[in-house]
Structures are given as structure tokens and as C-alpha cells.
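Every read-out reported here was derived from the displayed coordinates using simple, explicitly stated rules and does not represent laboratory data. Because the structure is a prediction, the values reported are computed rather than measured. Cβ atoms are built from the backbone, for glycine too; each structure is taken alone.
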Structure I
Amino acid sequence: MTITLEDMVKGKIRSIADFPKPGIMFRDITTAIKDAETLQIIIDYLCDAFKDEKIDYIAGIESRGFIFGMPMAYKLGCGFVPVRKPNKLPAETLSQEYELEYGTDKIEIHKDAFGAGDNVLIIDDLLATGGTAEAAAKLVKKSGAKLVGMGFLIELEALNGRNKLPDDCKIVSMLKY
């Protein structure tokens, strides 16, 4: 039996029951990213998935999208733009609200983060309900840039987050639970 790269990475992710609340199975990526070989496999996998796309910027969603987005930007030869929680960016921002289980939240980018027609790839560690990723996609489009793809280390399929994402770009998840 051959072990795939996906199986190897999955084997490095720690699962913690009932965190942060009862009924949740938390997928802890810290055990995977502390291993140099596993981190390289993850970055290489996500970069390979988008290597044929023309990418001007990677937009990494706070905070774990930064972990994967920065080395991907370096490897793909493009810029990196942080997608932040409110009031974390010093210059004028564009913001996008999204729904939470109880209420709303929002994310922001600098207003001058992208130019009209720039090609943007959104990266995050996890696709769950899709609210944050959907908001990031709306921010990219609001800026006048073109969303060419969205990449995630993990997708929690039962939460149907992919259904909230645009269907006019490439969406890749390395691991599915």
C-alpha cells in the first residue's frame, strides 16, 4: 500500500475533540507545520496546484493564511497582501462583513492593496462554513482585482463552505475531512 502525500500530512495533524467547545473536532495544524518536511510538502502542494495561473498577489487571511501565503508568494514570485481583522491596518481600508453563528464580523485590506485587473490568489488554512473566505473573495472583487483561485490546507466538507465560494475561480483543498 502506497502512502500519499495527503495521507502523510493528515497523519501529522493532531485532532482534538471538544475544542473550543463540545461537539467540535479541532484539526490542529501546529503539529504539521513544526515538521520541516511536512511544511515543505504543504507549500509545494499548494504552489503546484496554482503554478499555471498568472498570480500577481497572494492574499493571506489572518492569521494562519499568513503561514502558508508568505512562502507561497516567495516561491511563486508574487507579492503578499494580508487580509486582516478590523483596525489592524494603518492606511485607508476596504472592509467586508460576513455572518457568524451569532452576529457578524469583518475583514479588511488596504484600499491600495491591488490594482484594477491584478490577479489574486486567496490562501487560508481552513475552509469551514466559508464565511471568511467568501468575504475575502468579495474584497478582492471590490478592489477591482481578479480572483484567480482559492487554496486551503483543510476543507471540512460537512459544513458546505465551498458552496459560498465563487464558481469562476479554481478552488483547491489539500485535505478533506
Structure II
Amino acid sequence: MSCTVMNLEPLAALANAVEDRLNCDYGFWGFEAPDSLRRELNDCQSSGIFSAEDIYRRLHALNVRAYNSRYRNRQEPADEEAPTIDGSKYVVHQGPKYREHGYAVCPWHYQLAQLLDFWLCQTSEGATRSDPLRLAMREFRDNLYHFIIRNNLHYFSVRWGELPSSRRGEVRGEAGHCTE
């Protein structure tokens, strides 16, 4: 597995999404930011308001630490200080959209999940795998996954505790059936 430092623009978009999620109430996004993320990014707020710029710097520093750990004997270490960019213009998230039974899953939810997955993958090196900020970001990603699943129309098309009518009576072990 290789490790890279995430491009600055997508990292800024990720930081902006985290900032908005931390600064908005539950009802705006349909899922809560984990307490662990609030604790880990506590130093990224002023007067109770989280700053995307500070979050961006923290996420970048952890990514660079993972990168430097991976390639410590092969090249010059990268600088953990994040380059200054106008991160406010990089946004992937939008306001909520509603449907009959709650929130609608939108394409931006998947894009945010991809950004989170990429950052989490790039910070999964031994030196940073158990870092509290990384673990909190993973919990945030898991909350987003849960939101996507629970608000997806396909989820609502299946009744709890029942097989879909087209699957009743099928034999275990047929193609597509998980046997774990």
C-alpha cells in the first residue's frame, strides 16, 4: 500500500464539511457529529464556532505525519504545516433535501464519503492509525454511512424482518447470497 498527501482543494472541502457539521444542529444534516470529533477538534474553535481553516491544518498535519512515517527512510520528510489556500471556495456539501419520510440522499453525500474514505486510507499508517483525530473522523464517516443507508429509498423498499417477495423460497447458497 502506498501513502499520499491529499490534494489541498479536496482537503479544504472536507474541512468545510466537518466545520458545517460541527456548527449546525442535528436537524440540518440528519445525523450528528460524534462527540469524539468535537473533542479532538476543540482547539479548532473560537467562541464556540469551529473554523474550517484550523480543521484543514489539523487534517493536513495528520496526513503528512502518516506520509512521513511511511517513507521516513527513503526521502526528505514533508512539512506538516499546511500551505495557505482560500479554502472557503472548496465545498462539496449542500443544504438538506427532504422527501416524504425524511432526508433525501444526494450525490454530495457520496462525494463526502469518498473524501473521508480517501483521507482515512492515507492516514492508516502505523504511526497514525490509532490517532484520536483519525478515529474520530472514522466515526464521522460511519455516521455518514449510516445516514446514507437509512435514508436511501432502497432501504425503505425492504420490510424489516422479511425477505423481499422475489427472494422468498430461494435456496441458501445461490449466487449472490452471503454465507458468512
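Brief remarks on what is shown
- Calculating Kirkwood radius over Cα pairs in Å, for residues 88-159 alone for structures I, II picks out II as the one with the greatest value.
- Structure (I, II) behind the derived value 49, 39, 30 of Cα extents along the principal axes in Å: I
- Origin of the derived value 18 (relative contact order in percent (Cα under 8 Å, 6 or more apart); candidates I, II): I
- Test item: distance in nm of label points 7 Å out along Cα→Cβ at positions 16 and 144 calculated as 4.4, pick one of I, II: I
- Identity of the structure behind -8500 (criterion: helix-only ellipticity at 222 nm (-39500 (n - 2.57) for each DSSP H run of 4 or more, over all residues; to 500), calculated), options I, II: I
- Given 49 for percent of Cα pairs over 15 Å apart, for residues 40-79 alone, calculated: source structure among I, II: II
- Identity of the structure behind 17.1 (criterion: mean count of other Cβ atoms within 10 Å over residues 48-55, calculated), options I, II: II
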